[in-house]
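Read-outs throughout are calculated quantities, based only on the coordinates presented, and are distinct from any laboratory measurement. Remember, it's a predicted structure, so these values are computed and weren't measured experimentally. Cβ atoms are built from the backbone, for glycine too; each structure is taken alone.
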Structure P
Amino acid sequence: MLVQEQLVRISDGTLLATDVFRAADERPRPVLLVQTPYGRAGLRQGLDPVSLVRSGWAVVLQDIRGRWDSGGSYRPWHHDAADGADVIAWCRDQPWSDGSVVMQGASYDGITAWLAASTLPPGLAAISPVVSSADVYDPMITSGGTLNLGFLANWGLGHVTVGDPGTSAEVAGRAADLLASWERTVERADVVEQIAACFPPAQEWFGIWRGDERRTWVEPLEGTPLQRDGLPAFHLTGWFDTFVEGALRAYSVLRATPAGGAQRLVVGPWAHASVFATSCGDLEFGPRASGWDRFPGEQQEFLRRAAAGQDTGGGATIWVIGAQDWAELDHWPPPTSATSLYADLAGRRTAQWRREPVDSAGRLEWEHDPARPVPTTGGRILHPDPPHGPGPRDRGTLHARDDVAVVTSPALDADLLIMGEPELDLTLTSSTALTDLHVQLVQRTPDGRAVGLVGRAHRLALTPHEPTRVRVGLGTIAALIPAGHEIAVELASSNFPAHDVLPEAGSRRVDVAAGRQLRLTLPLWDGRAGRAAPATP
C-alpha cells in the first residue's frame, strides 16, 4: 500500500492538504473521498483507510480550505460546494482512479459531501452523510426561529481553539477560556458578541438570524441539481442527534427525485457523538441497538455498488424506542393513521388528554420570566459533557415549575406505536409580540419517571393579547408507548441554554372551549406496512 501526502491545487489556486491511501499496483480503483475541517490526521484513525484500501478503494482524506494544513481562509459552508467539485474532478483524473468517486463523512464532513453533491459534479456516484444535515441554517444556527445558543457556543468556540492557522494565539486562548467555562459563558449578556469576536464567521450567522443580513452560501437542497435529479445516498442518523430532522428531510427530498429508489435510511437511538452506542440519556436500549456489526458493512457495500454503477437498493431501518428493536421498512415514514387527543383542563397549568373533544371551557396558563428560564434537560443537543448531555432524560422536576404547563393522558389501555411527527393544534394568546413555544413529548412510566422523547422550538410572531390559532410539530420519532404508561406534552416558553431566551417577560395562555380545542395528533402505525414489524416488549 502507498501513502502519499500532497497539496492539491484547486481552480482558484488554493492548496488543500491531502492524504492519499492506495494500493501499490497501478490498477485504477473507485475513490472514497472525505473532506473535513477537523483535521485529516484524526480521520486516519477513525476511518481505518488501510482496511478500506484492502477492500478495493483508493482513499482521499483532505483538510478543507482554511483548516489545519490547507491554504485559504475558512468560512463555513461558503466554499465547500465549489471546492468539493474541484477535488472530485482531481480525483477522477488521477491514474489510480477509475473515474468514480463517492463521499462519506460525519457531522460537518457530511455537510461537505452534501455541498459537493449540490451541483452533481461528473464522477460523483453516491454520498453517505452520517449524523449530518443537508440543511445548514436550520438546524445549525437556528431551530424554529430560535438561536441554537448552546450548540454555537460549543461548536463555534471549539473551531477556534485548534486547527485554524489564521487565528492568533491570543484569540485561541480566549476561546479556550470561554469554552472551559461554558456554563458561565452562555449566561453572559454579550455571549453572541463573544463568540463572534473569537470566530468572525459567526457574525454573519447572527446577522442572518436577526434579519440584518442575507444568507450567502448554498443550501444543498434549495433549487439545486441535486434537489431536481437526486443521487444515491446512504443516510445514517440518530433520534437524539442535533441534525436528525435535517437528515430526515434530505432523505424525503431525494426520495422524490429520479434517484428515489437509491435512498437508504438508518435511524438509531443515538446522539451526535454516540453513534452505535447502546444507551443514550437515561435509557439503555440493549446490544441490538448498536448496529456496529451491521451498518458500516452495509454502508460500504452501498457505496461500492453505486461506484460500480449497480443497483444499490433502498429501504429504511428504524430503531423503535420502547420496542427495543429495529423496524425494516420500504420507506420512512410508513403509512400511519392519525389519532387525536383533546385536552380537558384540570388546573391552571395542568390538563388531561381525552379521546373526544371536550365541552368545558377554560385556560391553560404559564408565565415567561427571562431571569429564570426553563433549564435544558436532554434532547437533541450538542453541548459539553453532563449535566448538559443529550438524549431522553427524566423531566419530572420541570413539571413542578410554574412556567411549564403539562397535559397528561390516563394510563394507556393498549400500546401506542408512534411513527412520524406528532402535532399540536392550539389557540395561543401572549402578552408579548414575540413568543417562544417549546413543546415536548414525554412518556410517563409507572415508576414515576417523565422521560422526554422528542421536542421542538417555535418562535412565533403574534398580536399581543389576541388569541391566535397555531399548529406546531413536536419532532419526528419512532416510539412504542406501552399499555400502563402515560403520554404527556409539555408547553413552556424557554429552554436554556439550548436556545436563546426572549428578553421580555410575559404571560402565555391556551384557550380551551368549543371550537378552540387543544388537540394532539399522533401518527400511529399498526406494524403491518413495510417488510417487517418491530418486536414488542
Structure Q
Amino acid sequence: ARPDKPADLGYWSPVIPGERAGLEIYLPAGIDPSKVQLAISGISQLVVLPTAKDLQELNASGFCQEDIACQDAAWGETGTSVAKMVYVENGSSFLCTGTLINDLDNSTQTPFFLSAEHCISDQATASSLITYWFFRRAECFSAAPTSLTSRSGGAQLMAHESFSDYSLMKLLDTPPGGARFAAWTTDRQAINSSVTAIHHPQGDLKKISFGRISDIANIFGNRSLDAPLNVNWNLGTTEPGSSGGPLFNSAKQLVGTLWGGESSCANKTGADFYGRFELTGKDIENILRGNAADAARISTLASRAWVGTGDEVVIAGLETSGTGEAKIVARGAGPSLASAGIGGVLNDPEIQLFSGATLLAENDSWRNTPNVDRIIDAGLGLDDPREAAIYRVLPAGPYTVILRGADGGTGVGGLAVDDLELPDNMRLQAIATRAFVDGGDKVLIAGFRISGGEKSVVLRGFGPTMGSSGLNNLLSDPVLEVFSGSQKIGENDDWRSTSAANIIRANGLAPDNELESAILMTLAPGDYTVVVKGFDNATGIAGVAVNELP
C-alpha cells in the first residue's frame, strides 16, 4: 500500500508450507521496475498446519451447543452462507463468524461478506482474512470432517460502523461452489418473534441456536451500539468465535449480526445482543447496489481542545447538502475526559446549536435535553450528568455548534457531532473546528469517520487567514498531522509544499496564506484523527477543516 494512499490494498499471501517462499510481480507495460519499491509489513509464522489447528478446535464449544446437522435440512442450506473466520491483528490470530450476503443487482453475485466491526475494522486486518466453508458434520452424530474448504487472499473492507457493529467486506477469492448468498431484510423485527443464530463458537463445527427477541434496547451499557436486538435462547447459546455471526428470522432472512452478550452454557438465561440489519442495510444500500462511490461519506466529527472564553471557545461547523432532513446529535464532554488521563478538564460544558445567527437549541445537562431517549437509544449518552447533548432534525445547510464552559469555566473539553440518519440523497460534505492551540493536552485534535467506502478528502489547518473574521491572537504557522489509530499517515506544514497542491487549488480549497497547511488523502472506511499544533510550539487560535472531494 502507498503511504500517501493508505486505502490501497496490500497483499497477504495464502498459507505457504515450507521454509521459503518466492514472490513474482507482473508490472504493466511501460512501468520501470527500478522505480518499484516493496516492503514486507509482517510475517505470520505458523507452528501448526492450519488444517490441523482448526480440526483441533472440534468440540471446543460448550456442551449445550447444537450441531446444525441435527436440525431441519432447510437450515443447513441457509447455513452454507455462513463461514468461520480466521484473521490476524497486531500479530495475533482471532476467530469470528461471517455471512455471504446477497447484493441488490440481479445481474451479479458480488461476494459481499458481513461480520462485526469489533472483529474487522481496518484494511490491514481484512487483508489477512481466511474463511472456512461447510465446516460441519455431514449428518447428526456422524464423524467429524477430516478436511477443510478454505479461501484465502483476504477481503476489501467496504464499510464499517459501530452503531450496529457491522463490517462489510468484499471477498477477493471466489467463494466455493455450493455456498449460498443469504437473504436479508431491513424490516423492523417484532418483540417476541422467533430467531435463529448460525455460528462457529470457539471455532468449532457449525452450530445453530434458537430463541426469541426479548427487547430492542441498549441495556448492556455499550454506548456505541444503537438499540440492539436483545435475544434469549431456547436451545443453544453463543460464545467467543460466534461474534459477527448472523441472526435469521423465521423466513430465513438475516436481521442482525452478533455484538456479544451474557449467555453461555452456564448462563442460558443471559441475553445476547445483535446489531440491527434494519440500520446496517440502509447504511450499505448503495454498496450493495454497486454504487460504492456514492455511499462513501464523512459521517462523524469529534474534537478535543482547550476551551477558553471569548474568542477561545470551541466552535464546530458542519454543512449538509442535498434534500431531506438529517438527524444529528451534538455532545459536549468535560469531566469524563479525566478518565483518559487528561488534566485540567472543563468541569461543566455547555453547547449551543446555531443556523447562521439564529440559536436553534442549547443544553447544559444532557439528561434534561429534549428527546433524550433518542440519544440513549443511539448509544450516545454521556458518562457525567454535567455534560451536554442536543438531538435535532435539520434540513440541508450550514450549522455551527459552540462548546463553552457554563458560567465562564475553562478547561480541556470535547465536542462531537454524529449523524444518526441521512437520506440517500443527503450528505455531510464538510466539517470544521476552531479552538485555541497551546502545548501538551491543549493542541487541537479533530476526529472524523469515513463510512460506506473509500473517499478522497482535503484536510486543512488554518491560522493567519482567520484574521479576516476579526479574530486576534491567531496561530501564525499551523502544522497538520493525520493519524489512523496511532500510526501517522500524513503531515504538512506549508500547503504549497504538498504534492497535491494543484488539485487542492483546482477544487477551490487552497488556504489563503502559504504558511497554512493542507493534505489531500484517499481514505478507506474508518476513524481518523487530525492534530493541529504550532510550528516551533507557537500558540494561538487555529482552525481545522475536512472537506470531501467529488
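Upon calculation of distance in nm of label points 7 Å out along Cα→Cβ at positions 169 and 329 from the atomic coordinates, which of the structures P, Q produces 2.9?
That value comes from structure Q.
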| query | Can you tell which of P, Q yields 0.05 when FRET efficiency 1/(1 + (r/R0)^6) of positions 305 and 457 (r between Cβ atoms, R0 = 25 Å, to 0.05) is derived from it? | reply | P
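Have a look at P, Q and say which one yields 13.2 for mean count of other Cβ atoms within 10 Å over residues 105-112, as calculated.
On the way: P: 24.8; Q: 13.2.
Derived from the structure labelled Q.
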| query | If you work out distance in nm of label points 7 Å out along Cα→Cβ at positions 449 and 465 for P, Q, which one comes out largest? | reply | P
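Computing percent of Cα pairs over 15 Å apart, for residues 161-200 alone gives 70 for which of P, Q?
Comparing all candidates, it corresponds to Q.
When distance in nm of label points 7 Å out along Cα→Cβ at positions 41 and 417 is compared over structures P, Q, which one is greatest? Kindly include the intermediate steps, with their values, before the conclusion.
On the way: P: 5.0; Q: 3.2.
Going through P, Q one by one, distance in nm of label points 7 Å out along Cα→Cβ at positions 41 and 417 is largest in P.
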| Identity of the structure behind -6000 (criterion: helix-only ellipticity at 222 nm (-39500 (n - 2.57) for each DSSP H run of 4 or more, over all residues; to 500), calculated), options P, Q | P
| note | The value 79, 63, 44 for Cα extents along the principal axes in Å, derived from one of P, Q, belongs to structure Q
